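So, here's a batch of structures to check.
Bear in mind that the values in this text are calculations on the coordinates, not laboratory data. Source: prediction; values computed, not measured. Cβ atoms are built from the backbone, for glycine too; each structure is taken alone.
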Structure 1
Amino acid sequence: MNSYQLLLTALRSLNKHKMRSLLTTLGIIIGMISIIAVMSIGEGAKYKVKKEIEGLGTNFIIILGGTPKRLMTQRGGAGNLTLKKKDFEAIINECDGVAMASPGLQKNFKIVFEGENWQCMVGGVNEDYLEIRKWDLTDGYFFDRRSVKSAKKVAVIGQTIKKELFGNTNPLGKTIRIKKVPFKVIGILEERGKLPDGRDEDDLILVPLKTFQKKIAGIKSNRYGAIIISAKDKDNMEETADDIRSVLRQQHHLSPTDEDDFTLFTQDDITQASDAASKVLNLLLLIIASISLIVGGIGIMNIMLVTVTERTKEIGIRMAIGATTGAILKQFILEAIIICLFGGILGIIGGVIVSNLVGHALSWPVVISFESIVLSLSSSMLIGLFFGFYPAKKASQLNVVEALIEQ
């Protein structure tokens, strides 16, 4: 019996029990939907995080005051002030790979405007901060170097501040109070959304660094919580980071055996850490989703075993008229593969629909790749081959005489 005849025979057998065949594919369909949904939502999450990381700035390098261990237990810009003005100047003067840099401090304060108040993060930065972050304004202007040096009381606000404190009122030219100190609003930041760690980046007010130090935080003017840097060349980011690390260790008089008293990471470090976390999470979710597919395969094996029992006499007759053991084996394996292939196709359609519905409901990007569809469909066919082999083997090994007299 050739392959075409085997296929027709398998299709006729499945067609006799349409409902059973459909119900048998249900486990495969659910498994396929789970796999497609998990992979597409996972890829969408990876894409979203990548865009958010790119939004941090161009060739972004950040230095935080304090060791990683200390930063985990003491958050906030005013808590880890191991970075000094001399460090900043040394980085600018000695590191050729640095294009721009901005010292930074940040702290939560209550903001008041005409009886309305809002708790938010206030950051003290210099005039290069927005250029480093590639962050535009929707209205107004950013403070310049003169404003920073003279500790001018001006502020640039995020979209969340605008919404919560001003509503439909134009904030430009209005006066807000930070720790009872009046600040004139001169600019409005472009909306950015949430950071990878979940914080609202638009819930922010930027003021000149020296103003932050002298007027509202009472911090020594030669101490910073962070230094944010834009490297000249993306391809030399690691080299630039190494130069910065070397300069800082020299500035802080650290011996070769001393650990850094600061934390330095690049945009690439954030991307790599995010990718690693995404891969682990996606793998775990994929394993969980694959369980449904395996359960579906077990269901196929169970139904195929029942089918072999029901069709014992048919198998005996076919063997008696010349069907070989190999032909019987191929037929039943082919039936299992067809069931899985049909379930896989329905599962792909369902997975695409579910992924888009979930993405729409959560306002989350969904990336359905060709690789995920091929992987899912291949997995379903392998499931059919694996779980269909035992029933097919059992059918092919039936004794002809016993099968013919089976009632």
Structure 2
Amino acid sequence: MFLVKNIYLYDPASGTEQKTDLLIENGKFLRIGEDLSIDSAADASSVRVLDGEGLCAAPGLIDTHAHFRDPGYTHKEDLHTGSLAAARGGYTSIILMANTNPVVDSTAVLSDILTRAKKEKIHLYSCANVTQGMKGKETVDFDALADAGAAGFTDDGVPVMDESVLEKALLAAKRLDLPVSLHEEDKTLISQNGINGGGKAAQSLDLAGSPREAEITLIQRDLELAVRTGAPLCIQHISSAEGVDLVRRARKLNPRIHAEATPHHFSLTEDAVLRCGTLAKVNPPLRTEADRMAIIEGLADGTIDLIATDHAPHADYEKAQDFTKAPSGMIGLETAFSLGIKNLVEPGYLTMQQFLACLTCHPADFYRLNAGRVCEGAPADLVLFDPNASWTVQKPFASRSSNSPFLGMELPGVIRYTIAAGEIIYENPS
């Protein structure tokens, strides 16, 4: 048994916001209420009590979009180091992307990942690809991959350019009631990826970059397909104000359409490229303050209902290359929660409940996970945090990589404990 006392609980799924105790047994929440105690002396001798006075609690965080680079690129990250980074950031459930090496277009690769994932202390899920070899020409065997445990389908990293192939995929996903999540950048419009086309950073580096039209045109096409088919679709890592507005309108026609915002897109603008160089190179790119605020407005009004890290580790030597040669992406699991408090909750754009919903019950509902709630009988996945404490982003990270543009930044909100299936998997007591 495990008794957590005197915590202030946020449970967005039920709207609960109150001081309470939590009694955990066999990996589940057994009882929730004030002044809980153990019924017998025998039980009391075997229970661990954690006094959470001054701390807040929420369901364990869920990330619907992370790259653990395993198999194929484990010099950047692997299932174990990625899991450690997740736990340090308050995450208990992670959905992995499928652009590994080999890619996840077969049941053999998927089963290998899921089998090895069971050794980790957090809950790891994996998407499979939409197309064979991520080449956009032929769809995968959706039924076989769903039977093997695919959480959804994505070719994240590259767009599905053939409309007929994507429509076939969406119809298969609808039949299986599993999400398709899409990377929306029309590569035919992009001269150099990772930097806002026509913006001040691109001009400073004398690069054409990635124009906003590359995102807007594909979002528009794919939303029209999702409306026509009624399929469950996620627009990944949205970066443009126009993209947000397109999703806003499309969700009125198909409520199974969802969208992600990343912490870097609601926290940074293209100015970060001038400060941080390749550490701020990401696909789709950081854009303008108007775009950043449009993403925040989309989160506030529910147009965007998922906050996903797009955790993308790269080795230091890879990021040290010339801008056009360095890979895009940044790590995010260890900073996401604090960036949300700093840029969404503290300025008053979102309440704590709204913010946490995007990290807990909303992703759990969309991906049909048994997670994201604190209620009796539910899996005991929990994060305890101090909203009034602060910390400085610095090396070493729990991640194998350290490619973060937030290095040196002081952020609010300290994760004190992460609990998965009733077990403390990360602790940082004050």
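Quick one: volume of the Cα convex hull per residue in Å³, for residues 82-209 alone came out at 135 when computed from one of 1, 2, so which one is it? Provide the component values of the computation, followed by the final result.
Details: 1: 124; 2: 135.
Structure 2 accounts for this read-out.
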Given -18000 as the derived value for helix-only ellipticity at 222 nm (-39500 (n - 2.57) for each DSSP H run of 4 or more, over all residues; to 500), which of the supplied structures 1, 2 does it correspond to?
1
Compare Kirkwood radius over Cα pairs in Å across structures 1, 2 and report the one with the greatest value.
1
Could you tell me which structure in 1, 2 was used to calculate FRET efficiency 1/(1 + (r/R0)^6) of positions 114 and 314 (r between Cβ atoms, R0 = 30 Å, to 0.05) as 0.75?
2
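Comparing relative contact order in percent (Cα under 8 Å, 6 or more apart) across 1, 2, which is largest?
On the way: 1: 29; 2: 19.
Structure 1 gives the largest value of relative contact order in percent (Cα under 8 Å, 6 or more apart) among 1, 2.
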